[in-house]
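No value in this document is a laboratory result; all are computed from the given coordinates. Owing to the predicted nature of the structure, the values given are computational and were not obtained by experimental measurement. Cβ atoms are built from the backbone, for glycine too; each structure is taken alone.
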Structure 1
Amino acid sequence: MNKTKRRIFNTAIRIFSEKGYDNASIEEITATAGVAKGSLYYHFSKKEDIFDLLLKEGIGLLLNNIEIKTKNATTATEKIKAVILIQIKVIVKYEELANVILSQFWGSDPRNIKCKNAVFEYIKVIEEIVKEGIDNGEFYDGDIEAIASGIFGVTCSSLIYRLKRNKDVDVQRVYQGFIDTVVRGISKK
């Protein structure tokens, strides 16, 4: 992504996070980014294109990191721990991105459905790891979808809550807390 497109993209994320997607205008994005409308329209034909890229980049960041970090893991427990750590790091580092994705998750507009599908695609990766853990006897048997969505939801909501309360997040301490509760809760060992 070139410098101008990146500046427009980052500015849009910040404005979408602060004001909500629907309340953000092209005019405000261009003025805040310090670019002409023509520059925005050169890179994005409409505001929805910025959102689509945001969704692709955000979910892609999670999926790529999980693929890299779980490739050499030998147990489902190691993989779930990697997923939790990645989620924590991504949400802390890209809080505004997480705000936008989670805020657009609700509703039935095409954008909301796109967002749900992207999040569900991500949760499917967690489901595969949970299923592996159940199948090999590492995890207690249970509703795979509920466990996977619970891991995603608990991690996201508790971190967003902390960040919104202007609390500093010690990644390792939060990670250890999730390992002590979430992983221990599903693990047989």
Structure 2
Amino acid sequence: MIEIRIHGRGGQGNVVAAYLLATTAFEDGRYGQAFPNFGAERRGAPVTAFVRISGQPIRRRCQVIEPAFLIIQDEALLHVEGVLDGLQPGGGILVNSSRPGEEIGGLIGREVMALPASPLASRILGRPVPNTALLAAFLALTELLPIDALVRALAGRFRGKVLDANSRLIEEAAGMVPVGQWKEASSETGA
């Protein structure tokens, strides 16, 4: 089973990202589980969401304490206590940032992959919501699930121009990261 923790702020599509990732697992014939953890429910407040993906039914119902991967939708959250806690050795951190991953990683003492997801979403979707771009990059990095399964998951939510724009966003975001760079890490943790 692969466990992923997604950190973001209210209004960034953090919870939607978790549900989309779990739905992507279903689209690929796997089991997926997603659920949020809210603090204060207001726009801009930190929000954490949890995702589990497995080839077997998932019976675990607790929060993800030791994730294999972190997806950080707001770079400023890297400096919030507890965000990096429990990350498995060799696990990956994907951050929404226009700064190079090496620069961010040097500040926190961890290897980081950065993607300018908000500017990319603004350009393609007309809104700076980073979730779909980050999921596409995550799937490209890990090769955990096929990118076309993410498109199928989105097709369950959107149609027409919105789906077309999100499909373009997925393709572009997936092409901005080294495909398969985290494949070994996702294999070692049991996917």
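Among candidates 1, 2, the computation of distance in nm of label points 7 Å out along Cα→Cβ at positions 32 and 80 that gave 3.9 used structure 1.
Calculating distance in nm of label points 7 Å out along Cα→Cβ at positions 8 and 136 for structures 1, 2 picks out 1 as the one with the greatest value.
One of 1, 2 was used to calculate helix-only ellipticity at 222 nm (-39500 (n - 2.57) for each DSSP H run of 4 or more, over all residues; to 500), giving -24000; which? Of the options listed, only 1 reproduces it.
In this comparison of 1, 2, the computed figure 10, 41, 39, 10, 0 for P(r) over Cα pairs in 10 Å bins from 0, in percent is attributed to 2.
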